[in-house]
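Scrolling down, you'll hit the structures one after another.
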Structure 1
Amino acid sequence: MGLDSWDDIIRMVIRGEPGDAAQVAGYKAAQAQLVTQFPPVDPSLQSPNPRLAAAYNASYHAGIAGMSAGQGTFNSLQTSLTELQVLKDKIEQTPTVKAAIDLNTAVAVKNAQIDAEILRTNAVALYLQGNQQNSLTSGQAAEAEFFAN
C-alpha cells in the first residue's frame, strides 16, 4: 500500500504500521490528551463556506497530529538518549575488545534511530508549516469570495 497523502500517514501511525509499539502508544496517548484538551468545534458551529470548513478540518487534524507526534517524539528521544548514555558508559567497562565493538555498534544503531526521529520531526514541522500557509491562503480566498458576492 502506497502513501498518497498526509492522512494516509496519520492512519498508518494510528494503526501502528510501521513503527515501534511504544512510539505508537505514546502518540495515541498524546493524541487522546490533546483531543480532550482541544476538542474540535461542533460541526453545527462550523462555517457553511466549504473552503473554510475544509481549511478548519485540515488545520485541526494537522495540529493534533503535529502536537501528538511532537510529544511522542520528545518522549522517545528522552528514552533513547538515556539508553545511549548507558551504552556509552558500558563501553569503558567491557572485558574484551569484541564486547566493546558490540557496544559501539549498539551506540551507532541508537544514534541512527535518533537521527531518524529528528528527520521525522522535521518532516512534521514542514507539513505543519505548509498547512498553516494553506489555512492563511484559504482564509484570504474565502474573504475574497465573500466580498466579490
Structure 2
Amino acid sequence: MPSYYVWFAAAVLLVIAEMASGTFYLLMVALGLAAGGLGALGGLGSTGQTLLAAAVAVVGIILLRRTHFGRMRRRNARADPGVNLDIGQELDVPGWDANRCARVPYRGADWNVELAEGGAAEPGRFRIVEIRGSTLIVAPR
C-alpha cells in the first residue's frame, strides 16, 4: 500500500474525531497529515513527509491560536446564565437597608440580596445579574 494512503486515511480519521470534539486543533493536525500525503504523492522520502506534516500542523496551530477560534474564553461563572439558571430571573424587593442590601424570599427560601452598582435603592422588581455565594446581586429591570 502506498504511503500516501496511510497519510490520507489518518487525516480522514482526525477530521472525524474533530467533528466529535468541537475544537479546531485536530483539524490543523489533519491538514498536516494531508500535507504529508501530498508530499508522498510528490515523491518525498519518509523523513521529508514527516517533517512537512509536522511543519504544516505546527503552523496551522500557531495561526489558529491567533484567531478568535483558538483563544480560550474565560467567563465569569457567577454571571453566566449557562452555569446558573437563576441569572436573569426576577424578584421583588420590598425595601433596602443603608448598605444597599435586603433579605427577600426567592424560590421558597430567604436570600440575601445586594444592589448592583448604579442601581437606585428603591423598592420594586429587580433582575438577578450575578450570584456571589449565597448573595443575589440584582439590578433594576
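What follows draws every value from the coordinates through simple rules; no lab data is involved. What you see is a predicted model, and the numbers here were worked out from it, not measured in a lab. Cβ atoms are built from the backbone, for glycine too; each structure is taken alone.
Please state which of the structures 1, 2 yields 7.4 when distance in nm of label points 7 Å out along Cα→Cβ at positions 49 and 105 is computed from it. Structure 2 accounts for this read-out. Thinking of 1, 2, which structure, once semi-axes √(5λ) of the Cα gyration tensor in Å is computed, gives back 58, 14, 9? Checking each candidate, the match is 2. A value of 16 was derived for relative contact order in percent (Cα under 8 Å, 6 or more apart); which structure in 1, 2 was it taken from? The read-out comes from structure 2. Out of 1, 2, which one gives -13500 for helix-only ellipticity at 222 nm (-39500 (n - 2.57) for each DSSP H run of 4 or more, over all residues; to 500) as computed from the coordinates? Label of the source structure: 2.
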